[in-house]
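These are the structures, in structure tokens.
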Structure I
Amino acid sequence: MIEIRHLYKRYGRFLALNDFSLNVGNGELFGFVGSNGAGKTTTMRICVGLLRADGGEVLIDGQNMLRDHRALADKVGYVPDYFGVYKSLTASEYLHFFASAYGIYGKEADSLTDELLDLVNLTTKKNTDVNGLSRGMKQRLCLARGLVHNPDILFLDEPASGLDPKARYELKEILKNLSAMGKTIIISSHILPELAEMCTSVGIIDKGHLVLQGSIEEIHRAAAMSSPLNLTVSEEQIDDVFNILKENPFVQKVTAQGSILKIVFTGTKEDESAMLNNLITSNIRVNSFYREEGSLESLFMQIVTGRNNK
């Protein structure tokens, strides 16, 4: 397990990470989502030892890795948001180069290179110059580079950025395969639906602070509950409905569009039923009652916009 505790990072007057804490279990495929500048890349760079934190801990299996960068380097792999490929090398030579950085040479390096190229579906491009690879292929080659030393945890910063649908699908399948092999994978993106397609759980970061974390099922439920309830009544009863709803502690806001009332409601399904029952027993003629279909985009915007308005 990787556990981040009370992480702080300041750039001058700007607080990039503000008491950031996060737990990711072994074997999870975790999606790390936030707007540009929310603190995703800063967190990742601290976790892989490329940036020094101003406070806090990063623990892997209970060991504080910020105090032991050698152990950290053995445990984690990192694929940054830029490829860092060397155009004068072939795909095979590129992986041999990084294998040598970990003391892997000769037949062992040959075997490792072949295995990694097969894993990321680049075997047929083994002798192709890196400069001749597509963007998606370069991204997969960089993923192979991050796996050279067989790390337990893999960090990928915006790995699907700029990829076409086919390349994005290929990357997603490779990551699912790695997760099935027991790798713990943490992927960042500013697009929540993109992460929901491949991850087992998701966390939302805003202004350097974790504001929501849960399984994909929990995130989808939160998205559904984030949409307003629509209530249609007779127009002559609207004032009575407003008076009833304002007494409900779960009703945050009510707006009227003719005979349709849109209700921002924070209660559970049971609370919804109780509210509807209260309206009916109060002799309100309810013509329709339903919640608008929720979306992950609207959930993300509601969370971020709400915090920015505070």
Structure II
Amino acid sequence: MSWRLYVNKGASSFAGVSVEINESEFVLIGVPFDSTSSFRSGSRFAPSTIRIAAQNLETYSFRAGIDVEELLPADIGDVAVVHGDALETVRRVERTVSGILGEGKIPIVLGGDHTISIGSVKAVSQRISDICLLVMDAHADLRDEYLGYKFSHACALRRILEFLDADSVMILGLRAVSNEEKNFIDMRRINYVSSLDIRRSSGIRSFHTKIKNFLSTCSNVYLSLDMDVFDPSYAPGVQTPEPEGLTPTEVFDVIHGVGSMVTAIDIVEVSPPYDPSMITSMLAAKAIIEFIAAKSSLTH
């Protein structure tokens, strides 16, 4: 069965751009799923809201020195999710992302809650060798189960570590963990940089060497951007906000620092019902534009 059978074409596209899959290096797919959300649900609306937000942003990147207007992704629509069934939705995401990779394209996956990353990371790990996972997130998402479920946004990274080695994972911006998760981090020696470390230093640039050393162990990077990594003053419309987060400048600097190595990216946890000003959706859309600029700057 073709992976395209799991995809529904939407009424709008990212930044209003409509190109075929063979016309862009990047393919954007939405996953409107938030059935595992435990607080401030609504991220199922994020793919469509982020698309609309992107229509109102300029596409020139001062960091890369290029305009990505002609490089924007082919937006193929949304995965046909199964609300209330996280496992089946994860399987559909996995198959869809695998299909996009099979077309030789770079997937841009819009959540949805962080559960969806289990499927997309698995697809990438099976298709691309020597992969590192760089997670930008306030939370560790390392609980073995949460509210009785093993497939939950609070367990996403724990499930991923069942098929990905712990030494190939780094978490940036971490600031909210349970005792169970902190013990697991210490036991598995998972690389992380807390937001407190960043705030007490001169910013994320102080850790560029640590990030660079981590990435020297692999050739390809999967970047997972949970929007709650931003401080709530910049991104108030997320499912589980945590104070003392990162700034847009810090996050975008990381995206540009690693962009050339990234073979897939997801952006998750925007909750439009708690984002009436659309500031968080605008920030998510800007992150996608900056990622495309970072990835494309070496060839354009």
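Of the structures labelled I, II, which one yields -9500 when helix-only ellipticity at 222 nm (-39500 (n - 2.57) for each DSSP H run of 4 or more, over all residues; to 500) is computed from its coordinates? Numbers along the way, then the final one.
Details: I: -11500; II: -9500.
The structure behind it is II.
Given a value of 17.3, 52 for Rg and Dmax of the Cα atoms in Å, point me to the structure among I, II it was derived from. Don't skip to the end; give the middle numbers.
Numbers: I: 24.5, 85; II: 17.3, 52.
Clearly, the read-out refers to II.
Looking at structures I, II, which one was distance in nm of label points 7 Å out along Cα→Cβ at positions 197 and 285 calculated from, given that it came out as 4.8?
I
The value 7.5 for distance in nm of label points 7 Å out along Cα→Cβ at positions 93 and 277 was derived from one model only; which of I, II is it?
Among I, II, the structure yielding 7.5 for distance in nm of label points 7 Å out along Cα→Cβ at positions 93 and 277 is I.
Taken together, the values in this text are just the output of simple stated rules run on the coordinates, not laboratory data. Just so you know, these numbers come straight off a predicted model, no measurement behind them. Cβ atoms are built from the backbone, for glycine too; each structure is taken alone.
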